[in-house]
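What follows is a set of structures for review.
Laboratory data are not the source of any read-out in this text; all were calculated from the coordinates shown. Predicted model only: the values in this text are computed from it and were never measured. Cβ atoms are built from the backbone, for glycine too; each structure is taken alone.
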Structure P
Amino acid sequence: MNLKKITLFLTIALLILVYFLNLGYNDIWNPNEGFYADAVREMFRRNNFLEFYFNNELRFNKPPLTYWSVALSVWLFGLNEFAIRFPMAAMALITIYLTYLTAKRLFGPREGVLAGIMMALSLQFTVNARYSSPEIPLTCFFSMTMYWFIKGYLDKDFRYLLLAYFGLGGTLLAKGYPYAFVIGGIVMLYLCFESNFRPGEVWTRLKRLKLAWGIPIVVIVGFSWPVYMYWLHGDAFFHVLNAETVDRALNYESKGWSSLFFYIEISSWGFLPYSLAFFYALFFFIKNKKLKEVSFPFSWLLVMFVIFTLAKGKLPTYFIQAHGAMAIITARFLAMHVPYTRLNKIMANVTLWFPGLLVLILNIAMVIAFDINYLVMVLVFLPLVLWILLHREKSAFVKKLAACFHVANNFRWHYLKFYPFYSFLVSMLIFSAFVLPQLETYRPYDQIKTAVEERSIKPEVSLWLEDQLLFNLPYYVKRKVVNEKSLQEIENHALQNDQFLALVSEEHLSHFPGTQLLWSGWVYNRNSEAKFFRFVTGYLKAKRGDFSDYRRLCLIYRRSRTNEISGN
């Protein structure tokens with residue numbers, strides 16, 4: 001029995017389960033996921049797959065790759081929540097494999113496996129893989145470009161370099177032309193490292209990339225859609241493109257010196273559970289003057305850090321594309337480093353065992369807070385119990401286990417490298433299987449959809465929403481939603497129009513006599529569910545009877561003034 005292969009197979013199976021379990025269970029999240037869901041619905045309705053409409057208005061804010069990938073999924077699976085999120089989960093798995101291949105090509109299979117598992121469950125990456133947005137398509141094509149480049153460069157195989165240029169074009173279609181400078185900067189810094197910063201040698205290596213072939217490929221693939229949009233819409237498109245790129249980089253208000261540490265802070269929690277191990281690995285390579293050994297992932301990391309730190313507009317998701325580099329650096333360190341000295345053993349426990357312990361506490365908290373069956377605790381404690389058992393290194397059981405995994409000695413250290421991964425894998429299983437379904441308790445968007453569809457209300461009748469932004473509503477009600485309107489504005493609209501559809505606060509229901517109540521219920525009142533910890537806290541408060549983060553809304557409808565429904 002090859003226990004090593006069986007364990008790898010089961011781990012991959014569990015990873016796939018984590019990424020797809022209950023993927024389509026939750027309604028579209030507000031706000032960002034609503035943009036893509038409604039835009040793709042409109043693509044099929046209008047039979048137009050080049051121009052994107054959200055809420056009945058043209059939307060130029062993001063390039064087309066995410067829209068197209070979701071549209072392909074909808075064509076395969078139908079228009080539903082699973083189809084809208086499927087491309088993100090699928091491309092996340094592809095990204096994990098690309099991270100494995102990149103680390104394997106640079107260092108070997110051990111580093112490949114370690115880098116793959118670190119990428120697989122880095123916190124920000126995993127969360128975004130269950131959410132329809134450009135971050136995962138961007139990370140996938142970014143990682144694809146990195147792998148094909150390093151494969152083609154090291155193997156002197158022009159076929160892979162050509163693929164890298166196509167990958168870069170796809171990267172631009174995922175998030176925009178600034179990433180040409182990001183990836184170009186990474187390649188140039190890496191070539192400088194490889195040439196010991198000798199200009200003549202850098203130029204020689206640069207010529208091997210055959211830019212005369214590559215640049216036209218990148219321009220044709222990456223700039224075709226923006227050029228077409230500019231040809232169709234002129235300055236209206238250019239204004240949005242400029243706002244999404246140049247303005248974000250140069251014209252946002254800076255937070256001063258604190259912004260210099262923004263992505264260090266983001267990495268400390270975004271790359272959990274291996275963030276501490278990453279910082280220790282980076283310190284090790286710098287202190288021991290071994291950066292040349294990890295020159296490619298270090299160039300990748302450093303260029304991204306410098307560019308996004310200098311840019312004034314900052315978001316946590318901007319650094320997800322650096323996770324591959326962080327995983328490869330950490331994997332190389334853990335694969336080559338065995339802690340024999342007392343200090344090294346302390347650091348190993350701090351950077352690996354401690355995050356695993358924190359995740360254990362998180363898992364216990366989830367089980368208690370969400371009233372999950374306590375039998376799940378067996379799963380929660382399993383990674384820790386195995387780590388404790390491995391302390392008996394001279395026992396027959398541990399020796400046999402080490403032999404099955406082809407580990408000659410220090411099997412406890414070998415397992416410790418995987419301990420944070422398995423602890424967090426349990427977290428994601430609990431979250432996907434038990435937490436996500438509970439969060440739908442007060443997310444009634446599909447109920448609102450049903451209430452509208454049952455009345456066969458014409459799509460020309462817009463839905464007016466009182467004092468709130470719900471960007472996922474256009475997808476569900478299949479019509480324009482007029483957000484953030486005051487009570488007075490909605491009253492005026494009701495007086496001026498024969499047909500009338502609105503979501504208003506329950507306390508204002510009396511302001512609209514002659515309307516039919518189609519639905520009423522609680523709706524989250526903090527607008528953005530993307531601030532997920534705040535949203536979960538609000539749900540847990542509501543579960544205890546405190547609805548301070550919610551509003552009770554009523555969906556009201558009037559067919560016509562001459563045909564008012566009696567009793568309302």
Structure Q
Amino acid sequence: MDYVKKMTAKLIHDALVSMNMNAPPDTAMITDTLEYPPSPENGDLAFPCFRLSKALRKAPAVIARDIKENLKTCGIIEKAEVAGGYLNFFFDRSEFLRIMLQEILKKGESYGSSEEGHGKTVVIDYSSPNVAKPFHIGHLGTTVIGHSIKKLHEFSGYKCIGVNHLGDWGTQFGKLIVAYRKWGDEQTVINIGIDELVRLYVRFHSEAEADPSLNDLARREFTKLENGDPENRKLWKWFIDISLNEYKKTYAQLGIEFDSYRGESFYYDKVPAVLEKMKERGILKTDDGATMIDLEEYGMPPCLVLKSDGSTLYPARDIAAAIYRMETYNFDKCIYVTDAGQSLYFRQWFKVISLMDYDWEDRLVHVPYGKVSIGGEKLATRTGNVILLKDLFRIAIEKVSSIIDEKNPGLENKAEAAEAVGVGAIVFHYLSGGRIKNIDFTIEDALSFDGNTGPYAQYTYARTCSILSKLDGDQSYRSGTDNILNTADEEFELIKILSLFPEKVKAALDGYEPSLITRYIFEVATVFNRFYHNCQVLGAKESAVRNTRLMLTEATGHVLKSAFGLICMKAPEKI
């Protein structure tokens with residue numbers, strides 16, 4: 001559609017020149033002004049003339065009429081009509097089909113991509129679970145939103161560095177060390193893995209309610225860990241290895257890989273240099289033993305960097321990490337994907353970066369998302385109020401597997417397809433709403449396969465593959481790109497929605513909003529299935545009609561597969 005919009009904008013620009021308009025808007029500005037009418041009866045593109053009224057000293061409706069009278073002929077524009085202050089353009093449907101099909105089939109799965117980010121580097125900090133705690137539904141947001149943002153940037157030409165900033169430091173490890181020594185044993189942890197670590201962690205909190213002295217013991221054990229105690233260090237590294245092995249299973253199901261797993265502990269020895277620079281800049285203050293940066297003049301509470309006992313706090317470590325990433329990657333953007341409850345926290349330490357005289361505060365981006373609850377209650381590992389992702393994925397995969405057994409019992413690679421569709425169902429459900437929207441999660445809703453769902457979209461993609469597979473590799477239908485016919489409304493409706501993919505990618509990228517892609521996938525699937533049910537494809541009698549519809553089918557498959565890849569969904573060709 002971008003090519004067609006630019007062509008239309010050029011016609012409008014040339015018409016304004018013919019009208020002797022002084023300094024008419026350029027083609028790029030006109031392109032940005034073009035709108036999509038709410039109804040096909042109003043055309044395929046609309047140009048609002050209201051902003052030109054002052055410069056031309058005419059009513060918008062008169063301007064629209066004058067532009068129409070000065071338009072040059074163009075093959076793709078069938079006609080233009082004045083509607084109030086709008087000039088509505090109607091495409092020659094066959095010509096529009098020809099132009100768009102040629103573009104999509106030529107580019108294939110690169111259609112919709114761009115070079116907007118060429119030469120630019122983006123660091124994306126996402127997922128970042130706390131070690132020794134399992135993946136639960138609360139981690140899904142940062143993980144799939146973060147990875148989608150990474151894929152959107154890659155698709156737009158950026159060099160991307162995916163960072164998993166593991167929560168591998170803090171008093172929680174003192175608690176776990178105490179719990180392991182009191183109630184755990186090595187063989188049980190080896191056999192059960194992270195679930196046993198969680199059981200021990202939950203038991204610690206339960207026991208500490210009756211015996212608060214356990215908290216003091218945990219703090220002492222963490223202090224020993226900070227000071228390099230060999231036994232505590234050994235246990236700590238073991239807990240991290242067990243956790244990472246578990247996390248990577250989930251990442252594999254989602255098709256996610258990271259470039260770095262450097263967690264909080266990596267930056268621990270880099271904090272003193274950060275504090276020294278803060279001290280040199282004269283921004284550190286001490287209050288009741290704690291060390292902080294006063295942010296009152298910026299309308300924020302103070303940013304605490306050291307406790308009264310001298311131990312570091314999150315801002316000090318995050319600032320050290322940001323400085324390290326700038327020195328290592330020289331990023332153009334560093335994006336942090338966390339829940340909206342941390343928005344103030346990020347504003348605070350972003351501001352501290354500028355107070356330290358670094359000039360790249362504006363390259364730091366916090367992308368917040370809504371909180372997840374279960375039955376309205378907050379998620380909490382220590383109380384066990386969580387839905388584990390591995391359990392959720394397992395239930396979804398089992399459900400899909402039973403459906404495949406019923407509908408397609410002879411399917412090869414059934415396990416692979418069931419995993420792709422089951423996991424995809426959860427991801428699609430989560431990303432269907434706006435990023436910032438809070439979610440009260442229920443398994444029943446996530447596993448519903450009716451209506452606007454991942455399985456519906458994946459089944460649609462598999463249908464495009466099934467149609468083309470019947471040709472046994474014969475692509476002679478592509479040779480007729482100069483003889484394309486639009487013979488049904490459904491064909492034109494489908495090519496119009498496919499033509500919007502680059503714009504949807506751009507909007508999702510600019511707004512850090514993967515749900516725009518999710519909703520677009522559903523639109524494409526809905527329009528394609530209407531086309532499929534109302535228009536014969538392989539059975540079309542005229543070869544030009546058959547070839548056109550086969551090309552539309554292939555183009556739909558390319559767009560769906562690319563869009564799936566942008567939101568952590570896989571594209572099984574058979575289900």
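Observations on the structure shown:
- Each of P, Q could give FRET efficiency 1/(1 + (r/R0)^6) of positions 62 and 446 (r between Cβ atoms, R0 = 30 Å, to 0.05), but the derived value 0.05 comes from Q.
- Which of P, Q yields 3.9 [distance in nm of label points 7 Å out along Cα→Cβ at positions 86 and 550, calculated]: Q
- Of the structures P, Q, the one that 2.9 was derived from, the read-out being distance in nm of label points 7 Å out along Cα→Cβ at positions 334 and 518: Q
- At a computed 84, 66, 39 (Cα extents along the principal axes in Å), which of P, Q: Q
- helix-only ellipticity at 222 nm (-39500 (n - 2.57) for each DSSP H run of 4 or more, over all residues; to 500) derived as -19000 - corresponding label from P, Q: P
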